[in-house]
Structure 1
Amino acid sequence: MTTLTYRYKLEVTVLEQLKIFADLHRYDESAVFREAWKEWLTDHKALVDRETLRLKTLGCDKDICKKLYKSARYYFKNKSLEESDPVKRREYIGTSKEFREAIDQHLITIARNQQLKPADAFTDFLENPIYTKILNKTRIDIEGYGFSEEMVSKKIKKTYKNRYFAQQKA
């Protein structure tokens, strides 16, 4: 099974050159920026040709020059020069093995019976009386960490959908 690639990453050397160009022309007017861009393309023709060939062999069918221009003009040029503090991640709250096994059991059951969208499968899981007891226990466990009712629902939903997609890949 082939997976589609929607976003092709640029090579590091190309990114570095784009950053230098964008920093040089950060405060230019649109017309001046465009003229400088045309000049940059001719000066770096070998680099652009090599990157175009590399991306084409990977399967990219977009205009590479446009991709480079958009990166320079809208991403690198407007990127903040200030260094930001790293975001502190909140503590990971896991779910019980019983709960994960109940989800897996439900997913196996629905896979045999019918193919449901993830949202419909999740709704079926919540409404199924077999899983009411484990759902209530899981809600109480997660609320014990200080989560609101809304956050508990999101955590349960996210856990279910993650396991749904993991099982689809397997």
Structure 2
Amino acid sequence: MNLYLLRHGEAEPASGTGDTLRALTEAGRQEVINVARQFASRNLSIDSCYVSPALRAQQTASIFLEQTFNAPQITTIEELSANKRASQLMAFLDKSSSENILLVSHNPILSELLALMTHGNVDRMHILDTGNLACIQFDIMGLGMGSCPFILEPDAVLGHIS
């Protein structure tokens, strides 16, 4: 099984419209396109795509999937909302039968999930930046049972050096 964790691209600053209505900036769109092209060049596949209800995550998922082959439909789930914790998401994932799952969401939930699934705790958490995609591979899904063979980052030419 492969979990692909994609943090939304750079978003507009918070305003009176509320956090869930923040849209991607042009730089954020370019981050996502860049990472999606890197992903597609690896000939990887996605069976299921679950996305936070926030506008910036929805836009990120749509842009990302436009660049990939045989993209699945987007399914919006509350477990990926910005105010949720990784433990709530893990309970949802336990029920999934898909082999290659794309999760599009926010921090801290994605960085927490990456740490829990690869190290079993959050002591050595790698913070995913906007537009980053982390791969977690499992033989058997569980705490500390996964490995992270790669994290894709937008190219430095975009002005984002990680």
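Quick note: the coordinates plus some simple rules give every number you see, no bench work behind them. Remember, predicted model here, so these are calculated numbers, not experimental data. Cβ atoms are built from the backbone, for glycine too; each structure is taken alone.
Observations on the model:
- Structure from which 21 was derived, relative contact order in percent (Cα under 8 Å, 6 or more apart), options 1, 2: 1
- Origin of the derived value 0.95 (FRET efficiency 1/(1 + (r/R0)^6) of positions 29 and 133 (r between Cβ atoms, R0 = 25 Å, to 0.05); candidates 1, 2): 2
- log10 I(q)/I(0) by the Debye sum over Cα atoms at q = 0.12, 0.14, 0.15, 0.19 Å⁻¹ derived as -0.46, -0.64, -0.74, -1.23 - corresponding label from 1, 2: 2
- With FRET efficiency 1/(1 + (r/R0)^6) of positions 77 and 125 (r between Cβ atoms, R0 = 25 Å, to 0.05) derived as 0.00, matching label from 1, 2: 1
- Computed 6.9 for distance in nm of label points 7 Å out along Cα→Cβ at positions 45 and 149 - originating structure among 1, 2: 1
- helix-only ellipticity at 222 nm (-39500 (n - 2.57) for each DSSP H run of 4 or more, over all residues; to 500) derived as -20500 - corresponding label from 1, 2: 1
- Source structure (of 1, 2) for distance in nm of label points 7 Å out along Cα→Cβ at positions 21 and 141, computed value 5.3: 1
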